[in-house]
1. For structures I, II, which has the highest computed value of distance in nm of label points 7 Å out along Cα→Cβ at positions 293 and 357?
2. Quick one: Cα extents along the principal axes in Å came out at 73, 54, 47 when computed from one of I, II, so which one is it?
3. Taking 3.8 as the value of distance in nm of label points 7 Å out along Cα→Cβ at positions 237 and 333 derived from one of the structures shown (I, II), identify that structure.
4. Compute FRET efficiency 1/(1 + (r/R0)^6) of positions 285 and 341 (r between Cβ atoms, R0 = 35 Å, to 0.05) for each of I, II and report the one that scores greatest.
5. Once mean count of other Cβ atoms within 10 Å over residues 125-132 is calculated for all of I, II, which comes out largest?
6. To test your reading of the models, identify which of I, II gives 0.05 for FRET efficiency 1/(1 + (r/R0)^6) of positions 165 and 253 (r between Cβ atoms, R0 = 30 Å, to 0.05) when calculated.
Structure I
Amino acid sequence: MRILVLTSVVPYPPHGGGHARMYAVLRHLCRDHTVDLISLARPGDLIHREALERLCRRVTFLPAPPGRAGLRRWVTGLTNLVLLRTYESDPGIARAVTLRLAAGYDLIQVENAYMMPYVAPIRGVPKTLDIFGTWAAGVRRDLALQESLAGRLRVIAAWLKAKRVERNLSRLFDAVYVVSEVDRAYLSAIDPHLRIYVVSNGLDTDHFVPAPEPSPPPDHLVFTGAMDYTANEDAVLFFHRDILPHIERRLPEIRFWVVGRDPGPRLRALAGDPRVTLTGAVDDVRPYLARATVVVVPMRLGSGTRIKIMEALAMGKAVVSTRAGAEGLRVVPGRHLVVADDPHAFAAEVVRLAQDPAERQRLGREGRALVEAEYDWRVVLAPLSQAVDEVAGRPRVGACAR
């Protein structure tokens, strides 16, 4: 069938959680269907068009709307809050999407809720939305961690908008995809009539494979992710301020590697600390994970499932995470990874694993086995094939789920 996919970013290269998921979904759809892609592009994204054209029939990059700053940002935010406007719509992007619809499609798939305004008015074509995490469930937790009035107001505004979106999903879309059973239960309680498919996050287990641990271990703690994502920035700052000092008292040679693109001013300020290395964008996270003594995931904000944990487990690494970081994953604390929320307890677990190679190896074996069995893209995307055909009202003939 003919499918139009809309993404709020260019889903290539597939580095980081959102990009990796969007690219995997796109590649999976292209195996059985004719797919056109519309993506919002930033400066520098044009070099990735060729890679996507190898998958899709047609690739369209539209300039992403510029971000707002200063007074204009606050005025826009206040206006959106008063009007309970969920996501803004750029007229140029809306016209481009409307023109493309003239080609005729059997299904429109929206990756990321920020593209919702461009398909909301469309009628007569089945529409699906891929939700990376349930928004309102996440922001309630975020509110408790805000220290400033401005931060609390920002989270409250996000919560109000998220609730409005979640209550209207069945009116706007024929079905939604979520990443975990936790998210399915949350949205089902809000709208029992909403058609929901669980399409978990995953990874390529042929790409992420265990590597021998350097001898002697380098005493490296590694955190990976897109650093322009608020939840990742908060995790790094929380770890540096509240956890790393406790670890350093026991392991004075320890080093903290922050691996990911676009660190903001608050993270760049950490570059003056000799214990911390910020890599910025990297072509491949695997060499950094390979040298990790322990992978740390001190997440406090956000929702969904963390591909960063899957990548570490796939490479046979010992992981220490908060409960928020491991949320939605089918992991057993103590078997596949270690979970700790209190800064002192988190630090103690990192120190324990850094000093116990046998325990690191045991966790690594268990984690790798779990990812191979349950989180390889070939496994987790199988429900997507069924969902697409059910939503579009077409039985599968001669095509097998992958």
Structure II
Amino acid sequence: MAIIPRRELEDALKDYKWLLIYGRRKTGKTFYVRERAKYDRYFITTRNKTLVDVDKGEEFTQREFQKILPLLIREERIVIDEFHRLDEPIFSTLQALSGRGRIILITSTMHYFRNLIKSPLLGLLELKEVGLVDPRDAIAFAHRLGLRGKDLLEVACIVREPWLAQKVERYRRKVIEHIKEELKVYVPYLIGEVFTEEDVELTTRYSAILSSIANGKVYSSEISSYLFSRGLIDKDNPGLISQYLRNLIQMGLIKAIPVEGRRRKAFQYRHVSPITDFAYYLNEKYGFFEADIDENRVKMIFAERIPKYMEWFFEDFLVKIFGLQPVKIAKPELEVDIALREYKRIKVVAEVKWKKNIDEKELRSIEEKLSKFNARRILIVPCKDSLKRFPEDVEVWDWSDFLEMLK
């Protein structure tokens, strides 16, 4: 079975005491703890608030579990999955037991944190967020499958959604040809599950916002106009959707990237996951969630979209290695694929050219654009061999450089 290494969890699970793991559904929290953590009892909380020992099959009501919890904490290492479904008395019991034993709590909702702030557990737990697979771990996983070159990085981009790991392991570079049903059925189900756990209704407005962002509407004003044109809001006013956007960000479904060069504070919005973005793009353009599309057509459309997704992938990678904040630059003459800043200063800029050949004219354009920045300048390409020459004063990175950075 495919197990993707998760560096954010590896150290935390080695010598944990009181650990809370949180993040969007289907980011691999439960699977990784089950496979890699050392524990004696693993309990999962059902939606009717029953706790089930997944190995022994025993079931406990909240009241029963509250009675045995002191003994469990004292004598065994325990995990409680979907902990957010429990009621406050369990929180108080845990507070009384703080500092004793070893326990891992897992939650798939940010709604829990709103309760945690008001609960007795505040400050007692080490927190560890689990989102999409770290780009470095995704590259390492794809490399272990024997992939190289352009295929290595494209598969790494896809497998950041860990629920696709089994498909990737089986089909490797041809995986996109075999995930039509997952895109069509599983992505809408996953989004619905996220909303259910967050105790938020998945309204037509939320669905339209996700569709509009996938369709290239990146500013709140553009998203607002999209919803207004479809009769989903009464006025074309970005203020009417601001809370919806905040909720989607908190759920881990979209992200907001600050925009440099505008007088007023502004953000560009995009899907966190390229897989959910692609599914919603297909639905927006072709009614994908209801109608059928040929697998070859899905493959062709993905090939058109992959350069954008690789920009996201490399941006996240650079953020991890440089520890800087990603921004978008509003001025057209300074617009680059990736810009990272420290406070208000741009420190790293990068252009991503995800194609086989780059002609002389395009190379000169890259040189001219990046030369306007007093920052580290990078050109990212699938393979350096495709370049007739290297641009002046610009680093060139390809798949082998990203692989080397893992060592």
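Taken together, the values in this text are just the output of simple stated rules run on the coordinates, not laboratory data. A quick note: this is a predicted structure, and the numbers were derived from the prediction, not measured. Cβ atoms are built from the backbone, for glycine too; each structure is taken alone.
1. Working: I: 1.3; II: 2.9.
Of structures I, II, the maximum of distance in nm of label points 7 Å out along Cα→Cβ at positions 293 and 357 occurs in II.
2. On the way: I: 63, 55, 43; II: 73, 54, 47.
Going label by label, the one that fits is II.
3. On the way: I: 2.6; II: 3.8.
Only one of I, II returns 3.8 for distance in nm of label points 7 Å out along Cα→Cβ at positions 237 and 333, namely II.
4. Details: I: 0.90; II: 0.55.
Largest value of FRET efficiency 1/(1 + (r/R0)^6) of positions 285 and 341 (r between Cβ atoms, R0 = 35 Å, to 0.05): I.
5. Values: I: 21.8; II: 17.4.
Top value of mean count of other Cβ atoms within 10 Å over residues 125-132 goes to structure I.
6. Details: I: 0.05; II: 0.90.
This figure was derived from I.
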